[in-house]
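Just so you know, all these numbers are worked out from the coordinates, no wet-lab data involved. Since the structure is predicted, the reported quantities are computational estimates derived from the model, not experimental observations. Cβ atoms are built from the backbone, for glycine too; each structure is taken alone.
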Structure I
Amino acid sequence: MLIYLLAFVVIFYVVTVKSRKSLHMLQQNLYNENNRYLKWLKNNLKTAFYHYDLLAGLLILVATLLNNFISYILIILSIFILLIDSEVIKYTIMLEKAKKPLVKTARVKRQILTLYILNLLPFLLYTFNSNLGNIFLLIAVLLLIFNYYIVYIVKVINNPIERLIYKKFWHQAVNKLHSLNNLVTIGITGSYGKTSTKNVLNEILSIKYITHPTPKNFNTDVGLMTTINNDLTVFDEIFIAEMGAYRVGRIKNACNLVSPKYGLLTTIGQAHLETFGSQENIVKTKFELIESLPADGIAFLNKDDPFQVNYPLKNKVKIVWYALKNKEADFYAKNISCSYKGSTFEVYFRDLKQSYKFTTKLLGRHNISNIVAGIAVGYTLGISVSKLIEAVSNITPVEHRLELKKIGNFYQIDDAYNSNPVGAKVALEVLDMMPGAKVVVTPGMVELGKEEEKCNYEFGKEIAKVADVVVLVGEKQTKPIYEGLLAAKYNKENIIITNDVRSTYLLLAKLDLKKEIYALYENDLPDTYNE
């Protein structure tokens, strides 16, 4: 009957609308790596089920049970409700204005195809047996209601295909690397500072070599394969591979792919403690890079990091130590002078028994640590001191990592990619150096497991020492920061709470603090944390 056909079409239409959000959340949660998507679903049942499709489903259930002329009236009513539901979902998506919208990769397109096939099955069954129209209609609307869970089932169904495609691109990448005889790979990992150090190292090494770093934060094995297969050329001499991980074994897997000769560790801390499970697992995972190096490889380790100094290394590779403070390192910084314009410092070269002065436009002491690491690698790979000095002076700020820029009537210190206690403290030090009124805009830190609430509480107390105004993004998420501010006797009237980071730009534009405003944007959580 026409009424059933119309109902199936409307249900399928609402599925396409609702799936924009559910597929987006699956992608944002790394396709359920470490059960991230299922954990998100558990904590966001309101998002998954707060739609009018529940009412429509109830009406169709009653229609199925009655199975008489009233059923048609109920089905018509459910059609109108579903059309309203689709508009509500679209309006909600529009209001959210995702920071990182769904990227329709080949993988997502395969998931969409599988999802659509599943949701069309009730209609196809109806065409074979129209006498069970109500039942098939009920199944269709149930698939819609449980769309967020169906998307997970789609992911499971597609797993064998994804594994085959993964193996294909893996072998393609390995074969390509083997064909690039003159290419040397440097692996970089750590809990903090990977991307900043990668970019610093790239600018230093590129003064002598043709370098190719992984782009942006492409630090998974998939990101590495994509870079190798699509971007590396026979002209590249050094491949700088950033390696990130959420669990034990992931760095080792990346090393099996790229076979690094050199490995650099930044700082090991508590980042992603929730997914790793323990600090011991984090340390073990980061050292997978160093323990994957060949016998003639070189490890560049941070002498200021007790986790690295005390780690019982299982292989014998040459170790070059760098440091910001520890004077036992092979390369260490001294006579550091930081300002809101940049930094000057000296680096001691142990084998030369001499110090040399460097200048940089980068902000913050932690960037000096990144630079010293880059200097250690560059010098070891044959770059002269004079060229190192030149390269360091030309290093430009990395996007979203303590990047200072003028926006309207205020200066933004963009540290949106930072989300750890050490980096947050450094960012506050940078803000404190600024000459004008100081504002902190933050949603706090996440993925710190049991330590998360405590770290955010302490962060609030630290903010109170620096900021004239505090803008908290997400009332529930930032509650520990708020409590930390109050514990430090911070003035409540100077705390602003909003649920959308985009609105903060208008808020700051209206602030009248009688002097130039410097606003630290510390961390920007993904869309999975929207309140």
Structure II
Amino acid sequence: MDQRRGSGLQVWTPLLFSLILIFGMVLGFNLRDSLRSKRDIQTIIERNDRLEQIIDLINEKYVDSVNANLLYEDAVSGILSHLDPHTVYITPDQLQTVNEDLEGSFFGIGVEFSIVEDTIQVTSVVDEGPAQRAGVNIGDKLIKVGDSVVAGTGISSERIIHMLRGKQHSKVLVTLQPAFDDAQKKVVIERDAIPLYSVDASILLDPNTGYIKINRFSATTFDEFQKALKDLLAKGAKSLIIDLRQNPGGYLDAATQIADQLLDDEKLIVYTEGRHAPREEYRAEEKGVFEKGKLVILVDESSASASEILAGAIQDWDRGVIVGRRTYGKGLVQEQYEMENGAALRLTIAKYYTPSGRSIQRSYAQGKEAYEEAFAARFHSGELTGRDTLQQADTSRKYFTNNKRPVFGGGGITPDIFVPYDTSRLNAALLNVAYSESARNFLWQFFLSSRQRLKEYPDVNQYDTAFDGEVLLEKLYKNLKPNLQVAYKTVLSKPESRRYLIVLLKAQLARLLYKNNGYYTVNAHADEVLQKALKIIHGEKYSQAIHR
């Protein structure tokens, strides 16, 4: 019996020693990592102490008084200057505005305004918002906020916005004067959540073609897009144009959710990967509402980040045609970390790659200044204006779409169909007149004085067809400042410029009458990129572009 016990111990002894050895190795590795972490933390503390010591010495010994907070911010900027251009420090003052843009709402009273002749005038009231419920109307002049007079010289939009915004359910007293009434009225408005829409417009360009303009990718973008798309499909749209021009990006999830509505069969939309971030894939998961049907994506040199993710996925799968100009070239993923002082660090943690495997991030090896001046360089090189010029930033790395079409990485998304700037419309005289303060004030006064007559047009399509824009040209001249009257005559001497000015003025008036949908409906006639997209959808070039 004792012998059997000895024999059992001999059998189990090697296994026991092995377990002890493995435990010791694991413990050793953990201790090593723990000690390394402690050393790293100690190094961080020492470096932070070093920065604190320098700033303390400056505060105590420096010849002049200094702002310690600015010293810290400069120190942070110095550190980040060695990283990529999109890793940024957001100060506490900036953070609220940045977050509001991405979250898609803020707390306020729900009005848009313009400063016309040193007077704040309400140009739009949010439907069913706090201001509308309190009786604020378009055309009302804002005289006081609380006890503070806000009419007169020196007033700024920033100051008014600061006064009108506040905590949810807080109240503000405003004094108003209606457009055609000398009697003032006082109303108390309870602040509430005001939406910041990221879908600017949703319209039918013709009986079969829908158009959706997205200005950024925020927390509410997908819901806005889904609602707009379903509405257009219900009205008969069979083809779709998504306008991402001037869209700087935003939330990656918003872009992938929209792509999911356009792609089928669990197709890869994008993947991200970084030194400390393992590969993460985003795929089409649900049955999309527009997986079939002709699709065009409009892009330009300011379409960035999430815009490029959506355009890149559509291009790589040959799901639609990309029209416009080469995009910005931002292929980096940021994560935002809140700081104890109310600031935030938006840190690049990964790169994103389109389904074909290309990174579209353009080089920043020459420094941030050169990186930020890329637009000017592209303009001066003729890339943005040359009819036959389409420079490819990185031809050394070739990738292929689903239909084996070659595409390239390293410098944005190159469109399938290139549409340059129309240099005749970059005419300084034309733009100075059309977007001058004089023109804006004139249109506003014309709108106020003609509102009853303009109600003859129950919708923007009838307005667009029947309203004679020549009336605006006739009246505008008298309202222009003398230096602009010279430019105005130059514009009218050229038939093409004259026609374009009429469209711009009619479109701006349509925005006052029918909001953004009105503006984009009228402006569509003069939008060369959009007109090109319509021709592609209705012609043979659509199929040629995705199969060549």
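Miscellaneous remarks
- Given 1, 6, 11, 15, 15, 12, 10, 9, 9, 6, 4, 2, 0, 0 for P(r) over Cα pairs in 5 Å bins from 0, in percent, for residues 146-369 alone, calculated: source structure among I, II: II
- Structures I, II, by Kirkwood radius over Cα pairs in Å: label with the highest value: II
- For percent of Cα pairs over 19 Å apart, for residues 402-505 alone, the highest value in the series I, II is held by structure II.
- Structures I, II, by FRET efficiency 1/(1 + (r/R0)^6) of positions 138 and 498 (r between Cβ atoms, R0 = 35 Å, to 0.05): label with the highest value: II
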